[in-house]
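A.B. asks: What follows is a group of structures, each given as structure tokens.
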Structure 1
Amino acid sequence: MSDTAEQSGRRTGEPAEREPAEERRKRLRERRAAAHRGARRVLARPGFVTSLRERLALLDGAAELYDLDEPSDMYGNGVVESLEEKAAALLGQEAAGFFPTGTMAQQVALRCWAGRTGSQAVALHGLSHPEVHERNAFSQVSGLRPVRVTSAPRPPTADEVRELEEPFGSLMLELPLRDAGYLLPTWEELNQVVEAARERDAVVHFDGARLWETTVHFGRPLDEIASLADSVYVSFYKSLKGYGGAALAGPRWLVEEAKVWRHRYGGMVFQQFPTALSALAGLDRELPRLPEYVAHARVVAAALREGFAAAGVPWARVHPEVPHTHEFQVWLPYDADVVAEAAVRQGEETGTLLFSRAWDAPGPGLAVTEVAVEETGLEWTAADVRAAVAGLVARLSPEGDA
């Protein structure tokens with residue numbers, strides 16, 4: 001998300017300074033990043049906001065994950081192959097291929113499926129990542145044709161897939177659907193959607209960048225979830241805090257064909273051992289903790305609702321009310337720039353940064369942001385969350401500027 005009107009350090013309620021909007025946005029981004037780095041208490045501390053020294057520390061203990069006396073990798077062998085094998089086993093798939101980005105991995109996967117099905121049409125949600133965040137890469141780069149099943153802020157239904165007027169060769173499902181609030185269908189609904197695609201002789205691909213944290217909601221192990229699809233993509237940095245990279249898992253023929261296209265797309269990187277080792281570290285250290293993060297996210301979400309109610313905020317929403325993963329949305333009845341300024345000020349003045357991500361304006365007088373609960377968030381009690389909400393709301397009022 002990105003703030004719609006970043007502030008330049010002015011206190012809430014003061015007139016806006018006469019400077020370009022982009023400059024204000026830049027200044028607030030810098031303040032928010034500084035507040036995050038300096039905060040004593042945050043709900044999550046993503047790797048990308050930490051220093052290079054801290055990022056390099058991720059590889060401390062790497063010798064426990066892989067034999068560091070083995071030759072270094074070249075063009076995808078060695079430690080990269082070891083990571084691929086581990087990912088395939090975790091996802092219950094025959095094989096997996098490492099890609100530098102998820103954007104590349106999914107384009108390649110769906111291009112390969114298009115060759116098999118004879119259809120360039122990919123059915124997907126209008127809020128899915130390729131539609132919102134990839135600058136029309138499917139059509140501009142890979143010759144694929146996106147067909148929207150729905151654009152409603154919820155997962156697609158089996159009836160919508162079954163009744164889609166246009167033919168399609170592949171159905172892509174983003175699990176969870178990030179831009180709708182990290183939403184997931186129920187296990188029964190997911191099975192029904194997959195079956196509806198099968199009825200139309202379509203293959204099913206999971207955009208599972210964050211599939212790792214869906215096991216609590218579905219009540220199923222990761223390999224059982226992934227095995228519903230013909231292929232699945234997962235990210236190594238979004239939840240696992242690796243340096244980057246992704247895996248495409250599925251039948252061995254698909255992965256081998258995808259590696260050919262990976263080379264053609266410029267993804268045949270000479271050496272990738274730092275990224276591969278960081279991914280192995282994430283699988284070893286973060287993956288087992290994700291269920292704990294999801295469980296505590298539900299505690300935090302409930303405390304946020306209680307805190308805003310106690311503070312007398314007339315309309316506030318946590319979406320979904322019970323988070324499906326360890327990430328969710330918070331909606332408030334204020335201008336996005338006002339909330340963004342107050343949130344940053346709270347971090348600067350108290351060392352407690354309740355909301356560390358940017359705020360968007362989905363409509364006049366509305367603000368929405370995303371919340372993640374990770375290791376540092378486990379230290380927060382419900383009372384801590386409610387107290388932080390009270391501090392934020394105080395900074396949103398005129399009296400809070402005094």
Structure 2
Amino acid sequence: MTRMASPYGVHGGSTYTPRTMSTAEAVPAGVDDAVNSQILKVSEDRIQGFHRYPFRTIAEDSGVDLDTVLERLRAMVEAGTIRRIRQTLMATSLAPGALVAWKVPQDDIKATFDYMFEQDPFSGHVVTRTTDRETPGSQYKLWTTLKVPKPYDMDAHCRYLMTKTGAQGYRLLPAKKLFALGVGHVRRRTIEPGEKTDEPGRVLDTKIVDLTDREWRILMALKREFAPAEIVEDPWVARAAEAGETIEDFCEVAASLNERRVIGRFSTFLEHVKKHSDGTQVTRYNALFHWRVPEGEQLRAGQEVGRHHCMTHAYWREGGPEFADVNIMGVSHGTDKERVLEHKAAIDAHLESVGIPVSYTNVFWGGRSEIKPSEISPIAYREWCAREGLDPADMTA
């Protein structure tokens with residue numbers, strides 16, 4: 001491997017030495033900077049699978065030189081523009097999961113939110129949601145994502161969380177199918193209502209893949225987010241050592257997991273709700289759309305929703321009577337509420353145009369929101385049980 005000279009030291013290593021900059025020399029860290037935008041249009045969602053040199057791939061695909069990519073990504077992480085950089089996993093293939101709607105008294109929502117985000121490593125997205133009027137399910141004002149690795153049980157986990165919080169009830173909404181999406185927030189800002197792919201969204205199954213302890217150890221090192229000092233040309237050397245592997249063996253196992261569709265994308269995740277240090281905000285509105293389509297049409301409807309560029313997620317989830325029997329759900333973000341509703345109206349019209357009638361629909365608007373990667377390892381679950389004073393056997397189905 002050729003090692004390249006840089007003001008940050010040798011890129012082939014696992015650390016860098018930051019240079020001292022005056023205010024005038026400060027590296028731009030906002031999403032509206034032209035170079036940063038060029039990088040983010042690639043780094044948010046276009047680096048699919050495992051790459052031996054992921055930052056080099058970002059540089060090649062964005063047309064920005066590697067030194068600048070490394071410098072700008074470090075600056076955006078340090079400024080909070082990017083909330084994390086990490087290798088994502090196909091968590092739906094590694095641990096059973098669900099969207100969880102929680103019924104929490106208004107006075108207890110803040111404390112319950114804080115506990116889910118700060119104390120439960122298996123809850124990922126934590127969002128408060130409201131509707132524009134009283135509707136089926138509008139009493140569920142706190143929503144989380146949850147992953148509980150086998151052989152442990154999501155219901156047992158939720159019942160335990162109820163003992164630690166003000167939650168009075170919950171509804172598990174596991175995904176039957178997921179529909180592949182992939183437009184990052186930076187590119188999504190210019191999307192017009194109705195813009196979609198030529199082909200229906202790709203269907204992703206939720207079948208769990210069994211892994212060995214060694215594979216779990218490598219995955220845990222692989223998925224941990226990168227600190228600024230770890231944003232170097234060859235980031236996997238240190239992670240291989242962390243997992244007790246040679247770099248060759250580490251990458252060989254990672255490549256095999258990639259072939260088994262356990263690996264997601266290498267991604268830079270923007271802070272898309274809170275304001276950045278330069279005052280910009282990637283998005284202001286986070287909308288969870290609900291649709292009820294005829295029985296038997298869920299798969300086709302999910303693919304038609306999933307082809308729309310405005311969507312960040314789309315799922316087949318059965319809402320049950322609490323949510324008026326909706327069966328397709330998806331999330332869209334935007335800076336203008338009316339624009340978000342225009343995107344939804346375009347999807348509604350498209351579903352009707354392809355012969356999928358929508359008999360009920362709703363929007364749950366996001367309020368306070370925090371996101372962290374969910375733990376998915378059974379090793380991590382046993383360690384959590386020990387910290388909580390729980391018998392792991394009591395947390396199985």
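A.B. asks: To which of 1, 2 does the computed value 2.8 (distance in nm of label points 7 Å out along Cα→Cβ at positions 62 and 310) belong? Don't skip to the answer; put the middle values down first.
C.D. replies: Working: 1: 4.6; 2: 2.8.
Of the structures listed, the value fits 2.
A.B. asks: To which of 1, 2 does the computed value -12500 (helix-only ellipticity at 222 nm (-39500 (n - 2.57) for each DSSP H run of 4 or more, over all residues; to 500)) belong?
C.D. replies: On the way: 1: -12500; 2: -9500.
Label of the originating structure: 1.
A.B. asks: Assuming 2.1 is distance in nm of label points 7 Å out along Cα→Cβ at positions 102 and 174 as calculated from a single structure, say which of 1, 2 it is. Intermediate results must be reported in sequence, preceding the final value.
C.D. replies: Working: 1: 0.9; 2: 2.1.
Attributed to the structure labelled 2.
A.B. asks: Please state which of the structures 1, 2 yields 3.8 when distance in nm of label points 7 Å out along Cα→Cβ at positions 254 and 326 is computed from it. Intermediate values should be presented prior to the final figure.
C.D. replies: Working: 1: 2.7; 2: 3.8.
Clearly, the read-out refers to 2.
A.B. asks: Compute distance in nm of label points 7 Å out along Cα→Cβ at positions 38 and 350 for each of 1, 2 and report the one that scores greatest. Intermediate values should be presented prior to the final figure.
C.D. replies: On the way: 1: 1.7; 2: 3.1.
Structure 2 comes out on top.
No value in this document is a laboratory result; all are computed from the given coordinates. Just so it is clear, the model here is predicted, and its values are computed rather than measured. Cβ atoms are built from the backbone, for glycine too; each structure is taken alone.
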